[in-house]
Structure P
Amino acid sequence: MATLPQPAPYRPAKAILDLGDAFYDPVEAADFPQALLRFRNDRWAPAVGLGDLDDEQWVRHFARFDPLPDNLEQPLALRYHGHQFRVYNPDIGDGRGFLFAQLRDGAGRLLDLGTKGSGQTPFSRFGDGRLTLKGGVREVLATEMLEALGVETSKTFSLVETGEALERNDEPSPTRACVLVRLGHGHIRIGTFQRLAFFKQAEEMARLTRYCLHFLYGEEPNDEDEADAIRLLDRVAAGVARLAASYIAAGFVHGVLNSDNIAISAESFDYGPWRWTPFWDGHFTAAYFDHAGLYSFGRQPEAIHWDLLQLARSLTALAPPEALTPVLDSFPSRFQEALRDALFARLALVPGELAHDLELVGAIETALARRTVGIDRFFFDWRGGALRADGPAASAYREEPFDDFRRLVARHEARPGALAFPYWSDGEPCSMHIDEVEAIWARIDEADDWSALEAKIAALRRMGEAMRASG
């Protein structure tokens with residue numbers, strides 16, 4: 001599990017400007033009628049040297065978008081294309097967000113502060129460039145839960161209500177509005193490369209490849225286009241295989257795994273119709289408009305592999321297909337190993353020989369697919385590899401679907417500190433299912449009561465601390 005961020009001084013950066021103005025458009029933030037601070041990430045703000053901002057300064061930077069010191073002088077809407085539900089769309093880009101600032105954390109990583117709901121840009125098309133407050137609250141919940149479960153995700157950095165009433169066709173309107181700021185390891189997407197391929201801009205493709213290797217993966221490029229392209233595809237392939245595996249182990253359904261929603265850094269981001277599936281149901285979908293189940297729970301690895309293929313196709317501007325194909329072909333095996341790692345981390349088991357470990361992975365999938373026990377309940381009950389209490393699912397664990405699992409898990413050693421936190425003595429696991437999400441929002445919407453959200457964030461962070469206790 002990832003460690004908590006450590007305080008660091010403010011270290012501004014403007015690396016994106018090295019790419020040149022072919023990659024972005026300077027834009028202006030919307031002038032909002034109000035700015036009511038609803039959430040500030042006081043865990044991550046100190047990690048980028050912004051923890052000492054008072055609330056007034058915070059709102060000035062993250063709702064009025066006054067530039068941070070020695071940082072980008074004007075917000076930049078990034079240009080990209082992408083496949084949306086497998087249909088290529090050249091008419092997209094940052095349509096309701098922009099890159100506001102870049103800075104470094106204590107480890108020297110380049111991080112972006114990007115927005116959602118900050119107003120119209122040249123890519124807004126017919127949209128208003130705004131974000132509903134419900135959408136912002138949902139993103140807070142998604143990122144906090146994913147971070148607690150060890151998924152590499154962007155962090156919701158700030159949420160400010162803006163005093164506007166929005167009309168939406170797919171939810172009750174008018175509804176409240178907000179502007180969100182996310183902290184992430186880069187906003188370059190697979191779709192950024194697709195745009196360059198679309199316009200046959202090989203020189204810009206090579207420049208972007210070098211940028212990603214250096215700033216996102218901490219590697220010095222060779223300045224040989226083919227070698228750099230192969231190396232970048234290899235790094236992205238390894239990263240997105242881990243991303244797909246972490247979604248499955250978390251029981252998470254992103255909902256919209258279009259190629260413009262896959263970051264080159266392989267960090268999960270951009271949360272819309274997400275859900276957690278209560279059971280191991282491969283057909284479970286998050287988006288009501290995903291009629292074919294393209295991005296259902298069980299098809300997420302396939303979807304991410306398909307997006308990786310689009311990156312490889314774009315990189316053929318720099319390297320021949322036969323040089324890139326072996327990297328693409330490595331995805332299934334990388335995913336299987338990453339799934340082992342993710343499931344074993346959630347169970348706090350020590351990995352062993354991969355072939356034997358994959359037997360246990362198969363037994364977990366087979367048992368949970370019968371849907372007699374929920375995903376969160378299972379991982380909570382079997383933390384450390386042994387059933388700890390005669391809880392509500394005890395009888396189900398004695399049934400035939402769990403026979404192979406019980407036999408195989410007994411071979412594995414628990415990680416030190418697997419249960420070294422009071423959370424594991426609770427009666428129920430911390431979960432994030434749709435009924436609770438709707439209940440949290442209802443209290444905000446109907447009574448402006450934020451206490452349930454605040455309590456949930458505290459509970460999620462407590463779970464995350466318990467997960468990290470075993471390393």
Structure Q
Amino acid sequence: MPEKTIKFGTDGWRGVISDNFTFANVGIVAQAISEWINRDIQQETITKKCVAVGYDTRFLSDEYARLVASVLAQNNIEVYLSDTPIPTPALSYGVIRTRSAAGVMITASHNPAKFNGVKIKTDKGGGASTDITNKVEQYLYQTPVPAIDFERSKAEGRIHVSDFKKDYIKFIRGYIDLKRIQKARFKVLTDAMHGSGNGLMAQILKGTDIRLSLMREDINPSFDGGKPEPVVEFLSGILKRVREEKFDLGLVLDGDADRIAAVAPGGEFIHPQKILGLLILHLARNRGCAGGVVKTICGTTMVDNIAKKLGLKLYETPVGFKHISDLMVAEKIIAGGEEAGGMGVQGFIPERDGTLAGLLLLEMMVYRKKDIKRILQDMEKEFGRFYYERRDLELGEGRFDRDKVRLIKELLGKKVVEVKDFDGIKLICEDQSWLMLRPSGTEPLVRAYSEAKSRARAKALIQYGESLLRKEQP
């Protein structure tokens with residue numbers, strides 16, 4: 001019996017390549033997914049029993065995808081396999097286009113280069129719920145992985161190599177207001193971080209007067225030795241170029257292009273928390289969308305303020321976009337987002353999409369006839385300016401005393417007025433500042449988050465949180 005090292009987390013299963021993320025283990029996962037599809041998905045709820053499979057630009061992702069497709073095919077499941085690396089939202093849209101029962105994406109998203117992973121998508125295109133991943137886990141190791149023959153399965157018509165990009169790009173071009181954008185002359189720089197979002201912006205904006213430049217659009221599985229994560233420590237190149245070359249907007253996509261960060265003129269990093277606020281305002285005020293808004297438990301208080309003033313229902317979920325996806329299916333949602341840059345919007349599949357979110361920021365600039373920095377200043381003037389901090393600590397899950405943290409009554413001179421513990425521990429103070437501690441669901445880390453109306457207090461809170469995690473006196 002193989003060593004049982006496979007465990008699904010917040011957003012799928014991830015592991016270190018050649019350690020626990022091996023061809024053998026990927027085959028075991030693919031067989032378990034096959035069992036779930038064949039045993040648990042009711043035939044009357046789907047048009048046909050097929051699965052869309054995609055992959056990113058990571059090391060061996062294409063080979064892992066071929067393996068998954070082959071295992072599915074040997075289980076009498078028809079497969080549509082992408083012919084090229086694609087963003088995760090392109091795979092999700094492919095699930096809808098092919099009317100598949102599910103989707104499988106080979107990616108480790110924003111994790112370091114040594115990782116790869118498997119994401120499962122539902123027939124709606126959104127992330128698989130915990131109920132689904134728990135069911136898949138139950139089938140792990142239960143049935144031997146069949147002998148596979150990719151070329152034979154392809155020749156027999158059980159595997160179709162498909163172009164997922166074409167229809168995805170067509171959809172995005174139809175979603176954004178290209179007619180309004182067409183004559184705009186904004187200067188935009190996009191950083192693909194060597195991921196699968198490379199070249200998409202250029203194809204979508206083709207025929208417009210937007211002066212678009214691309215960087216890190218080549219495939220480099222080492223990701224410059226860092227992580228393809230749109231956080232400020234990995235973005236020195238685009239920050240410098242936006243400042244020195246006087247771009248009106250910088251956009252950053254993560255490794256599988258489902259997350260976004262942005263840069264304002266002068267090289268100012270725009271945190272994804274602020275991007276969610278901008279998207280809500282654009283969709284509600286400029287596009288006239290109606291419905292609720294969603295943030296995760298570690299989301300900014302500014303979204304609360306926006307929802308209250310605009311009269312929008314606010315939903316708050318645990319961390320993980322799959323929770324937002326579920327709400328987008330069940331309720332009418334204008335926009336939903338997570339602190340790491342995953343944004344979903346109304347009129348799209350219930351999935352985050354970094355490319356679409358970035359293009360909507362550009363569209364907002366065209367509507368408002370202002371660069372993104374001035375729009376951001378307008379938003380903060382109306383709804384408050386908040387400073388957000390996050391620190392990742394290499395501590396194992398459970399290395400801090402949850403009960404002890406829950407009993408804290410005061411944080412750095414401010415009374416704790418509310419405690420939320422449905423995902424990690426979040427302490428909210430009387431001045432709207434807060435501190436949150438949460439073990440990561442995708443990496444062996446504990447994340448500390450804080451927010452306050454001053455940068456000094458936000459930094460002090462994050463330091464206090466780190467001291468709690470390290471069991472030091474603050």
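The numbers here are math on the coordinates, done by the rules we state, and not lab data. Note that this is a predicted model, so its numbers are computed, not measured. Cβ atoms are built from the backbone, for glycine too; each structure is taken alone.
Can you spot which of P, Q the value 1.32 was calculated from, given it is Cα Rg over 2.2 N^0.38 Å, for residues 208-287 alone? Don't skip to the end; give the middle numbers.
Details: P: 1.32; Q: 1.17.
Answer for the origin of the read-out: P.
On distance in nm of label points 7 Å out along Cα→Cβ at positions 232 and 352, which of the structures labelled P, Q is highest?
Numbers: P: 4.2; Q: 1.9.
By distance in nm of label points 7 Å out along Cα→Cβ at positions 232 and 352, the leading structure of P, Q is P.
Once volume of the Cα convex hull per residue in Å³, for residues 24-143 alone is calculated for every structure in P, Q, which label goes with the largest value? Don't skip to the answer; put the middle values down first.
On the way: P: 138; Q: 98.
Between P, Q, the highest calculated value is found for P.
Looking at structures P, Q, which one was distance in nm of label points 7 Å out along Cα→Cβ at positions 256 and 320 calculated from, given that it came out as 4.0? Don't skip to the end; give the middle numbers.
Numbers: P: 4.0; Q: 1.5.
It was calculated from structure P.
A value of 3.8 was computed for distance in nm of label points 7 Å out along Cα→Cβ at positions 264 and 360; which of P, Q is the source structure? Don't skip to the answer; put the middle values down first.
Details: P: 3.8; Q: 2.0.
It traces back to P.
One of P, Q was used to compute Rg and Dmax of the Cα atoms in Å, for residues 280-343 alone, and the result was 10.7, 29. Which label is that? Numbers along the way, then the final one.
Numbers: P: 14.4, 41; Q: 10.7, 29.
That value comes from structure Q.
Out of P, Q, choose the structure whose coordinates give distance in nm of label points 7 Å out along Cα→Cβ at positions 32 and 312 equal to 4.3 when calculated.
Numbers: P: 4.3; Q: 3.7.
The structure behind it is P.
Suppose mean count of other Cβ atoms within 10 Å over residues 96-103 works out to 21.9; of P, Q, which structure was it derived from?
Values: P: 24.5; Q: 21.9.
Label of the originating structure: Q.
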